[in-house]
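Trainee: Following this line, the structures themselves.
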Structure P
Amino acid sequence: MISKPRFDAVFPFAEGLARVKIGKHWGFLGTDGTLTIEPSFANVSDFSCGLACVVSHRGIISVVDRSGKIRFETNNSPSDFSEGLARVGGENGGFVDPSGKLVIKSESTLPFRDFHEGLAAIGKEGRFGFIDSRGKVVIPPRFADVLDFSEGRAAFSLKPMKWTAEIIDLTQ
């Protein structure tokens, strides 16, 4: 049976919830077809690590849990949570935990990518390297570009826009 369309936009499910839009309002739909978080936001992101970023129609940026409860508000839109941390930019940039506490502050480096396999790419003076989940630089910024770690490896480029088969291998 195909039901009558009731949404203006629907996105794929992430962690059992799909972003849906009714008119100008975004909310979340559960896999059982019920609205788990009523459409009342100007914008929403997918859920990751049990949390999603939402923006009110007044422009207030918040992070909510799966019940719709606001966990924290922020001035900077966080990235998706990955390995329990989300990247935030701006003056107080770095990585926040699920409570919104800044646990890794950007000092002389800028967060560039989210955490994957315990490492996140950071940038400094146009070069990129990696930090661990405590904020310690484990691979100094010396690459023109990097990709996320996967299966213990990450691709990198020594020259801007010139990708070759160069790999950082942490499995050896």
Structure Q
Amino acid sequence: MTAPPKLPSSPAPGEDSREAAGRGRAARIHASFARQAFMATLGASLVEVEPGRVVIEMARQEALTQQHGFVHAGAIASVVDSACGYAALSVMDEGTGVLSVEFKVNLIRPAAGERFRATGTVEQAGRTLVICRGEAEAWDGGAWKRIALMQATMMCLRDRTGLVD
């Protein structure tokens, strides 16, 4: 898995500085995601990045299933946790890192499907803690169906050597 090309940090003609900053944040998140070996192991890919919202998708793999043939809840929770973490990072200052503090997952239905989509959305951002809502959906038979909800708290790391995303 390769990271997308680096985007210029200065505004393009007709673009304001907020749009350029958004491109810079997206590039930062793509670069961080590319370093996540566990997401690569799960076959997950970053598909959308915008301020306060990130979407990650993953194809069904036999190696990720539990005894009944559904994708294991641990795999689903991990992808939603990453979506929430990167949504939180998207609203944090440059030069910071993000770590999960806690999360709670409600598993609504079994993870049956061909593809899975995790969306993380920032609900409240403070200086140190960011509260996120996560949702996992499964694509099965032509429609996305919600399979899990997450409430997550993420921590902004500042001035920690080696812990910058």
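Trainee: Figure out for me which of the structures P, Q the number -8000 belongs to, where helix-only ellipticity at 222 nm (-39500 (n - 2.57) for each DSSP H run of 4 or more, over all residues; to 500) was derived from the coordinates. Before the final figure, lay out the partial values.
Mentor: Numbers: P: 0; Q: -8000.
Structure of origin is Q.
Trainee: Here FRET efficiency 1/(1 + (r/R0)^6) of positions 25 and 49 (r between Cβ atoms, R0 = 30 Å, to 0.05) has been calculated and equals 0.75, so which of P, Q was it run on?
Mentor: Derived from the structure labelled P.
Trainee: One of P, Q was used to compute volume of the Cα convex hull per residue in Å³, and the answer was 155. Which one was it?
Mentor: Details: P: 155; Q: 128.
Computing volume of the Cα convex hull per residue in Å³ on every structure in P, Q gives 155 only for P.
Trainee: May I pose another question? Check the numbers for FRET efficiency 1/(1 + (r/R0)^6) of positions 65 and 145 (r between Cβ atoms, R0 = 30 Å, to 0.05) across P, Q and tell me which is largest. Display every interim value, and only then the final one.
Mentor: Numbers: P: 0.30; Q: 0.95.
Biggest value here belongs to Q.
Trainee: Also: Computing relative contact order in percent (Cα under 8 Å, 6 or more apart) for each of P, Q, which one ends up highest? Working shown, then result.
Mentor: Details: P: 9; Q: 21.
Comparing P, Q by relative contact order in percent (Cα under 8 Å, 6 or more apart), the maximum is at Q.
All of the numbers you see were taken from the coordinates with simple rules; none came from a lab. A quick note: this is a predicted structure, and the numbers were derived from the prediction, not measured. Cβ atoms are built from the backbone, for glycine too; each structure is taken alone.
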